[in-house]
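Okay, got some structures for you below.
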Structure 1
Amino acid sequence: MASTEDAVIYQDVFDASPDPIMVHDVDTGTVVRANEAAGALLGCAPEDIVGMHVGEFSPSGFSTADANDLIAEAAPRGSPRRTQTT
């Protein structure tokens, strides 16, 4: 289990990242956390992204099913997945 200090460091990195970061619920695919860069990308507050599914704001050709597949692929490894849609 991560220490309080680790959690603070994680939060600082998450908040300060210039890259959009969204954390998804592995079972539902919905966004449970988003940073400011993600909000800027989508033109809204990060809090407004929470509860959305990536399929709701992805370009055409990238479906909710595609997103669920990527989330399911990354979840067993516990590793992040960098995804870029065009």
Structure 2
Amino acid sequence: MPKGEDRFYNGGLRTYAMFLLYRLMSKTVLGRLMVSDHCKNGIEEMIYIDQKFDEWRRQHRGSPMPTWDGIRRHLPENKADISV
């Protein structure tokens, strides 16, 4: 958790506003559209996250993840192979 994030969700108006946003995103067609649109346009971000996670896994080899490894075998190698 980023430093200070726990204070952000300490109750009050901000907490309620975030609850409404998360509720909107998880329970409505508009929320699904927002999330899917972000995923389609966030390809570089997702590749970056995947690369960083892979680096972390190489540094911490004690945790076998056969399901993750199986899924990763089906992912394209680079951004040029992804069609949107």
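Bear in mind that the values in this text are calculations on the coordinates, not laboratory data. None of the values given here were measured: they were computed from a predicted structure. Cβ atoms are built from the backbone, for glycine too; each structure is taken alone.
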Checklist entry - Given that helix-only ellipticity at 222 nm (-39500 (n - 2.57) for each DSSP H run of 4 or more, over all residues; to 500), derived from a single structure, equals -11500, which label among 1, 2 identifies that structure? => result 1
Item to check | Of the structures 1, 2, the one that 18.9 was derived from, the read-out being mean count of other Cβ atoms within 10 Å over residues 31-38 | outcome: 1
Checklist entry - One of 1, 2 was used to compute Rg/Rh (Cα atoms, Kirkwood Rh), and the answer was 1.08. Which one was it? => result 2
